[in-house]
1. Where is relative contact order in percent (Cα under 8 Å, 6 or more apart) largest, in which of I, II?
2. Output the label of whichever structure in I, II has the greatest value of distance in nm of label points 7 Å out along Cα→Cβ at positions 9 and 97.
3. Out of I, II, which structure matches 2.4 when distance in nm of label points 7 Å out along Cα→Cβ at positions 49 and 73 is calculated?
4. Given structures I, II, which gives the highest value for distance in nm of label points 7 Å out along Cα→Cβ at positions 185 and 273?
5. Consider the structures I, II: one of them gives 1.01 for Cα Rg over 2.2 N^0.38 Å as calculated from the coordinates. Say which.
6. Just checking, which of I, II has the largest value of distance in nm of label points 7 Å out along Cα→Cβ at positions 89 and 297?
7. Work out which structure the value 2.5 belongs to, where distance in nm of label points 7 Å out along Cα→Cβ at positions 105 and 177 was derived from one of I, II.
8. To test your reading of the models, identify which of I, II gives 4.1 for distance in nm of label points 7 Å out along Cα→Cβ at positions 65 and 305 when calculated.
Structure I
Amino acid sequence: MMRIHIQNPDGDDPFAITRAQWDAAALRHGTAGLSVSFGAVPDDTDILIAPPGVLARMLPLALPQLKLIFLTASGPDRLMPFTWLPPGVALVNNRGVHGRKIGEYVAMALLMLANRMPDYAAQQRAQVWQPHFSPVLRGRHVTIVGTGDLGSGAARQARHFGMVVTGVNTSGQAHADFDRVVTELDAVIPTSEFLVLACPLTEQTRNLLNAERIRLLPPGAGLVNVGRGALLDMAALCDRLDAGTLSGAVCDVFDPEPVASGDRIWTTRNLVVTPHVAADDPTSYNDDSLDIFFTNLAAWRAGVALPNLVDLARGY
């Protein structure tokens, strides 16, 4: 019998997988012949399900029968480099869970930036009455870095508002959710009224939006980061925001997290901070993740390619 172990976060975590959620997912997929455990990890575990942060604290793994690890997250960056991964063990993520929620968050952020809401929030605290008249989103240009689950979710919402949507990825391959896809970020930054970071963190994307590229953003541009904090030079962004040359920024991810008390991020002009909540819907996250797990389990049992296999060379 195949033995599956679910290692949940400690404490009262809203994304801990329950026995009821597991049983419901197994019933949906008609899966039998599985033994599932919670709590202490059995030595004879075949498949391990865990969030990346929890898994990182379990390393090194001493599970001689381990064959597959399913991450209840899409970004495995905190587990890089993957030298800890036992030979022959497949690493799978839950890519595909986050798009709907991210799309709504980015839509909210774009509307806030377009309508100068960060500025109005500061004016309210200062008791200043100063109107700012802004155009609608239709026809305005947004660049989304990353065309995967996060980026395409954001792109669909942006196109709903009639925006002109450019995607940036490493291949330049066309994508149905984008008006065009390019590989050169520097070529499109100067014409980007809004820039959304929605790509994975790898050694190639670390500090992708550095101080030089931040200077390329046109006056009045808005920035949204739903990828990873280490994708951008936060100090350089804060400099431009404090100088008043950007309309604002909405950031959900930071490096490190949580943001320390007293950090300038908390008081930077027209910067909206949310505590890494953009992608996760507590009412559907675990159910959707388990559906993706069972889809990959079926592929693994059939000996075919795993849809969510992490490319260890690329880091996602």
Structure II
Amino acid sequence: MPRLVAAFDKFRGTATAQELVDAAIGAAPRGWDAVGTPLADGGEGSLDVIGGVNKTTLVTGPLGDPVSAGWRLEGRTAYIEMAAASGLMLVGGAEHNDPLSADTLGTGELITQAIELGARTVNVFLGGSATTDGGFGAIRAMPPRPRMKEVDLVVACDVQTRFVDAAAVFGPQKGATRAQVKLLTRRLERLVQMYRDDYGVDVSEMVGAGAAGGLAGGLFAMGGRAESGFELLAERLAFGDMVEGADLLVTGEGRLDATSFDGKLVGGVAEWAADENVPVLAVVGQCDAGLETPDHVEVVSLSDRFGAERAMAEPAALVADVVAERLGA
């Protein structure tokens, strides 16, 4: 019996990962064995993939207001999304953000809470931040570094940005003007020296240290180690067992661009599929024109095929249509 495996990230604002997985599985014709799982690349939505939140803590939001942040504790392992405590959506988006004031204090408070409740492994998923504070706010709320040495602090992200570049690369997305980007860059440069002097860690050349406005670098300075967010989630969900022996792997995310094959979900799925010689059908909301993809990956853009309006209004149904067509249903 041929086997279909579906693994989707959410289409932000239009469909959840689970809805898209269900749509793809439901489109498999009689005679196909269809299985699937929602996945993420280590950003927002990662907690949903591993089972959702089971703890809630009142912490300091990115602009100082209290926010109720959900996270997950399983035995001695904690899972935290920084966006739940320091995310851009908590302040209403870029137009309502104060990029010079926004900090990661709340994320540090969540890390501390997890440790106080017995966590000895703390996974922090980065992405969707309102901040460019280099992680300084988080460090202020965390236990001292000697105590942090007792904790396996996992910085789960797939961004390759350098620490000082975080302001220029991500600042405008968080509402920063050109002048503010320059100020934020100088702040990050000062933090490089501070982290070097105080912790003996040079974050300036560490790949990915600029993730979440430099929060990754701050966590590295506190003894954190980098791990691919996608790989962490895929291994936890035994995704490799699903892929083995599959005849087609269907995946997708809201927008496919050059970064999608550099650590994000579609790229990660494509790599795992390549290892097993499994073809990939990537069904996405939008796709950048002229994007080069691996030979074993077929891309279908819902916006291109059905129009942007339908792609936004009924993505799950359209995913089902594409999968059914591909399988000859």
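Only the coordinates and a few stated rules stand behind these numbers; no lab work does. Because the structure is a prediction, the values reported are computed rather than measured. Cβ atoms are built from the backbone, for glycine too; each structure is taken alone.
1. Details: I: 17; II: 20.
Greatest value across I, II: structure II.
2. Numbers: I: 1.1; II: 1.7.
Max of distance in nm of label points 7 Å out along Cα→Cβ at positions 9 and 97: II.
3. Details: I: 1.8; II: 2.4.
Only structure II yields this read-out.
4. On the way: I: 2.3; II: 3.9.
Looking at the calculated values, the largest one is II.
5. Values: I: 1.08; II: 1.01.
The correct label is II.
6. On the way: I: 1.8; II: 2.4.
Going through I, II one by one, distance in nm of label points 7 Å out along Cα→Cβ at positions 89 and 297 peaks for structure II.
7. Numbers: I: 1.4; II: 2.5.
Traced to structure II.
8. On the way: I: 3.1; II: 4.1.
This value belongs to structure II.
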